[in-house]
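Enquirer: Below you'll find the structures, each written out as structure tokens.
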Structure 1
Amino acid sequence: MTLDLTLSPLYRINGQEIASLPGLLVQYPPRNPARGREQDRLVVYLLLTGTAVFSTSEYMQVAQDAANIFFQTPRTLTGALRAATESVNKTLLERNMKSTSRGQYAVGWLVLGALRDSQLTLSMSGPMHAYVYGQNETRHIHEPNVSGKGLGTNQTINIHYTQTQLSAGIV
């Protein structure tokens with residue numbers, strides 16, 4: 001199945017829309033993925049909030065590391081999504097522990113989308129919103145009580161998982 005995926009994040013700083021999105025990454029499986037990851041495609045969207053400053057390359061490295069962990073994890077799909085989320089949490093938590101004395105911190109809001117055939121599985125940590133537009137329906141996905149406040153503040157992570165079937169005619 002051929003699929004066109006359109007990502008339309010709303011990203012503003014001080015009321016101004018920002019054209020480039022650090023932390024947005026789309027990945028096909030690498031040459032030798034873990035067993036079970038051969039057919040998966042992954043979308044990573046990481047939004048960092050807080051007072052810590054990240055360069056674009058640091059931002060993208062955190063997203064790339066999450067994708068690498070996902071494709072190296074030979075467990076269930078949700079297990080691989082969890083492992084990727086845990087890696088982002090660990091990176092941010094370690095950085096926060098080193099910089100809190102300077103009053104700097106970062107909280108990560110993370111959406112991982114794993115696409116296998118026509119099945120999309122979303123993993124959301126932090127108060128993120130996702131919309132799936134179909135020919136006959138629009139689905140708004142937002143569960144802040146389950147997805148928590150974000151990553152990097154403590155060792156416990158909150159993840160909201162959801163699945164949706166994609167089909168021809170989605171706009």
Structure 2
Amino acid sequence: MWRFLTNRVYIGIIEWNDELFEGKYKPLITPDLFKRVQQVLKTKSKPRKRRQGHNFPFCGVFRCSCGSMMTAQWGKGHGGLYRYSRCTRHNGPCSEPYVQEAQVTQQCLTALHTLALTPEQARAVHAIIDDEASKDSQSVEIATKNLDSRLLPLQEKLNRLTHAYLDQLIGEGFRQIS
């Protein structure tokens with residue numbers, strides 16, 4: 001609705017590439033009415049308040065054993081403010097307890113530990129990546145040299161044509177062959 005009420009097209013003004021142009025059509029409303037609507041919008045409008053986002057790193061990542069998504073929330077207890085993960089209970093009642101974020105973090109680290117590379121494996125992966133990168137750079141160099149060798153004769157022809165035109169050996173009236 002806001003875009004409708006603030007669109008200048010209805011008074012015959014078109015904006016194109018940040019420039020204003022007068023339209024060649026009959027305006028739907030008068031500029032005076034448009035100006036009055038803008039004044040009312042200015043005095044009565046209030047900016048919407050935006051909620052600050054939360055910082056729940058595991059929100060929407062995991063599913064509960066019942067199949068519902070896990071969500072997070074703040075909880076107070078034992079003199080502090082804690083983040084808890086819990087079931088959304090979207091699929092119905094669930095008996096799973098709330099879990100502190102520290103426990104979820106520890107479970108994630110334990111699960112990911114089996115995927116971690118040893119230093120020897122990391123060096124081997126780096127060596128493979130470096131080898132593939134050097135092969136790729138060599139193939140790019142070969143392709144570049146190939147294109148340069150094909151471009152050189154064309155550039156020489158273009159230079160000869162340009163010199164012939166400049167020396168007036170050929171004129172503008174030569175016929176293009178398609």
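Enquirer: Can you say which of 1, 2 returns 24, 34, 23, 15, 4 when P(r) over Cα pairs in 10 Å bins from 0, in percent, for residues 93-132 alone is computed?
Expert: Values: 1: 24, 34, 23, 15, 4; 2: 24, 26, 23, 15, 10, 2.
So the calculation was done on 1.
Enquirer: I have -8500 for helix-only ellipticity at 222 nm (-39500 (n - 2.57) for each DSSP H run of 4 or more, over all residues; to 500), calculated from one of the structures 1, 2. Which structure is it? Before the final figure, lay out each step's value.
Expert: Working: 1: -8500; 2: -15500.
This figure was derived from 1.
Enquirer: Still on this model: Of structures 1, 2, which gives 15.2 when mean count of other Cβ atoms within 10 Å over residues 85-92 is computed from the coordinates?
Expert: The correct label is 2.
Enquirer: Further question on the same structure: If we compute mean count of other Cβ atoms within 10 Å over residues 21-28 for structures 1, 2, which one ends up with the highest value? Walk me through the numbers before you get to the answer.
Expert: On the way: 1: 16.4; 2: 10.4.
The structure with the largest value is 1.
Enquirer: For distance in nm of label points 7 Å out along Cα→Cβ at positions 45 and 149, which structure out of 1, 2 has the highest calculated value?
Expert: Values: 1: 2.3; 2: 6.6.
When distance in nm of label points 7 Å out along Cα→Cβ at positions 45 and 149 is calculated for 1, 2, structure 2 comes out on top.
Enquirer: Suppose FRET efficiency 1/(1 + (r/R0)^6) of positions 117 and 157 (r between Cβ atoms, R0 = 35 Å, to 0.05) works out to 0.80; of 1, 2, which structure was it derived from? Could you put the intermediate results ahead of the total?
Expert: Working: 1: 0.80; 2: 0.05.
Derived from 1, not from the others.
Enquirer: Next question. Taking Kirkwood radius over Cα pairs in Å for each of 1, 2, which is largest? Show your work: numbers first, answer last.
Expert: Details: 1: 16.6; 2: 26.8.
Largest one: structure 2.
Enquirer: Here FRET efficiency 1/(1 + (r/R0)^6) of positions 53 and 109 (r between Cβ atoms, R0 = 25 Å, to 0.05) was calculated and came to 0.50; which of the structures 1, 2 was it taken from? Kindly include the intermediate steps, with their values, before the conclusion.
Expert: Numbers: 1: 0.90; 2: 0.50.
Derived from 2, not from the others.
Enquirer: Of the structures labelled 1, 2, one was used to calculate relative contact order in percent (Cα under 8 Å, 6 or more apart), giving 8. Name it. Could you put the intermediate results ahead of the total?
Expert: Values: 1: 20; 2: 8.
Comparing all candidates, it corresponds to 2.
Enquirer: Please state which of the structures 1, 2 yields 3.5 when mean projected area of the Cα convex hull in nm², for residues 37-76 alone is computed from it.
Expert: On the way: 1: 3.5; 2: 6.0.
Comparing all candidates, it corresponds to 1.
No value in this document is a laboratory result; all are computed from the given coordinates. Please read all numbers here as calculations on a predicted model, not as lab measurements. Cβ atoms are built from the backbone, for glycine too; each structure is taken alone.
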